[in-house]
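Participant: There are structures below to look over.
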Structure I
């Protein structure tokens, strides 16, 4: 398949199509690494609690016998549990970021159309599965900036004051400008598996853009500054969305000018007056 053919023939996009491979088991490594860090950091705390409850130690260590210290540790138990969640998540994130850097050093990612089973195909899968679990964990945290932190760590270029709601963003070959907002249930894909080929193309989203809810941005898409992708729409591969317009369709094929608040109010008043004149004419 030539690159030009891949752009013309792919019209319906529903999933990135990343398959489970033996390398998907990297999630188990991430899971056990996070648990190991949590256990290692809490050994002394659990040893203290066990001592205060039973009078024995799990392993020998110096003990503070003061009563106030005992109650302090008990009162800190809820905070300890909550803190361990964050410790687990950020341990997995840092490990995964290191693994991705190692993968990139061994075989740097690049854009293009690649055959199934090629090195580019295999390493794309490995990078995807390495980033999958930490991205999922970051989005589950009650921190609005956690997912943006992780995306940047994995190589997504995200500008300042960007809003990333519930959605998926590929962790490579994606650029998002300043003051841009992504809405609920969106997908921004820089890669696509189509039959026996993987297509990898950079996605560029400019400044002050809006990616509407339930939308999909496909590989190679360029959104110029202040472009809007309307709800329930998706782009064609390599499509350019002009700035200052609202683009809608499946794929996006209709464009409308973005109105200011004053223009919207003026238009609403005109429609209201027309409706009143129609009603009065009907009464007479």
Structure II
């Protein structure tokens, strides 16, 4: 199958509302966030939601797709710092290997607070991480599950902390395509994903089906998945989210966002 008919997606449930139905001529490539950037650059897929930090590093080869992303409304519930002591007293923090954006955001937040613990890359296993470090950053479905099992260990929701500091939503992932991708295929992919998401928002039966399926897939309670997909994470890039994305690129990634893209989308 041609890479032009393959859509990359994050293997976490935060993308389920965008991908709950597709015609058979489209293939879905699911992978951890940090892997999808490589898939996109190698032409394994025509579009993919990649870590915002990775887009910043490869913006000479990639273009942003409008309207869709992975956005924490405020408390995102799936990007969490766990620990047995307060963040101010943490001597070291284990950072997971599966998301560059969350790791960069963690470093930025620590800097904003004037804190300088040792940061240690590790596999995303909370028990192993906390055996070696005072803190453990966990993302995605694992973070939601860990929070349900260890509510007393939650020290920070990074999406909430970003919102507290900036007053803006945190865009953890952006949908991107190679600059040399055929525009008609990119447009069709965007339209299909956006239609799926709008159906999820507007049709109660579809929403219930997506939530039930996601709950079974990751073995999380239906009410917790419903709260996550309906209230904590969004797949729409609205004006406020776009401003959050611009601020993250400037303040955290220290790059100059594409002025034409941001000007055209913020004026709509």
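Participant: Quick one: semi-axes √(5λ) of the Cα gyration tensor in Å came out at 29, 22, 17 when computed from one of I, II, so which one is it?
Facilitator: Values: I: 48, 30, 14; II: 29, 22, 17.
Computed on structure II.
Participant: Continuing with the same structure: Compute mean count of other Cβ atoms within 10 Å over residues 59-66 for each of I, II and report the one that scores greatest. List each step's numbers first, then the result.
Facilitator: Working: I: 8.8; II: 16.8.
For this comparison of mean count of other Cβ atoms within 10 Å over residues 59-66, the top structure is II.
Participant: Then there's this: Out of I, II, choose the structure whose coordinates give mean count of other Cβ atoms within 10 Å over residues 99-106 equal to 14.4 when calculated.
Facilitator: Working: I: 14.4; II: 24.1.
This figure was derived from I.
Participant: Taking distance in nm of label points 7 Å out along Cα→Cβ at positions 219 and 235 from the coordinates of each of I, II, which one would give 2.5?
Facilitator: Values: I: 1.5; II: 2.5.
Of the options listed, only II reproduces it.
Participant: Identify the structure, out of I, II, from whose coordinates helix-only ellipticity at 222 nm (-39500 (n - 2.57) for each DSSP H run of 4 or more, over all residues; to 500) was calculated to give -13000.
Facilitator: Numbers: I: -15500; II: -13000.
Answer by label: II.
Participant: I, II: which one has relative contact order in percent (Cα under 8 Å, 6 or more apart), as calculated, at 12?
Facilitator: Values: I: 12; II: 28.
Of the structures listed, the value fits I.
All of the numbers you see were taken from the coordinates with simple rules; none came from a lab. Predicted model only: the values in this text are computed from it and were never measured. Cβ atoms are built from the backbone, for glycine too; each structure is taken alone.
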